[in-house]
Structure 1
Amino acid sequence: MNDERLRDAFAELRRMETERVPPLRWPAPRRRALPRFAVAGIVLLLGTLTAVPLLRHRTPPTQSITTWRAPTDFLLETPGRELLKGTAP
């Protein structure tokens, strides 16, 4: 097969394929997108403005260093400790 016949065969095949393919149709643009985005933005803004004061946490009052106890102090209180505090007669 020479190049010209091969080129013509591929051109014919391409033409047959393009006839079978349906035309590409893009969806119509939506005209109501802007009001939807505006409403969503307003709802988001109002939700944020009402949620921020509710979520804001207040710091608890700090304790003095003299009243602070370590969380592991209970480990120092062993059974029979009262026997060791007393003196032998």
Structure 2
Amino acid sequence: MRLYNEVWRKARRATFTPEVLATPLASTPYHLRHAWISTLLTLAVAPAQVAEWAGNSVEVIYKNYAKVIDCGEAAALQRLSEGLR
């Protein structure tokens, strides 16, 4: 795991500007997982499907990503409204 983290830090330094490097953006590989789950939910992928892909329960997804799911639901309701016109 130590080598993995070292490679990750080197990749961050090689990729990010000094300003971005000073932020916590993608400071660990786990942050990418969180971003991936959030993106899927924002794109209105069903929480049950996201949970399966992420190796979580639906309860964990709702507990940790409810705010993102709400955004996805708002978009889904908008599409539903437009479709029923």
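Of structures 1, 2, which gives 0.00 when FRET efficiency 1/(1 + (r/R0)^6) of positions 19 and 43 (r between Cβ atoms, R0 = 25 Å, to 0.05) is computed from the coordinates?
1
Matching task: 3.8 is the computed value of distance in nm of label points 7 Å out along Cα→Cβ at positions 3 and 67. Pick the structure from 1, 2.
Computed on structure 2.
Out of 1, 2, choose the structure whose coordinates give helix-only ellipticity at 222 nm (-39500 (n - 2.57) for each DSSP H run of 4 or more, over all residues; to 500) equal to -24500 when calculated.
The value was obtained from structure 2.
When you work out mean projected area of the Cα convex hull in nm² for each of the structures 1, 2, which one comes out largest?
Top value of mean projected area of the Cα convex hull in nm², among 1, 2, belongs to structure 1.
Every number here is computed from the coordinates shown, using simple stated rules; none is lab data. Just so you know, these numbers come straight off a predicted model, no measurement behind them. Cβ atoms are built from the backbone, for glycine too; each structure is taken alone.
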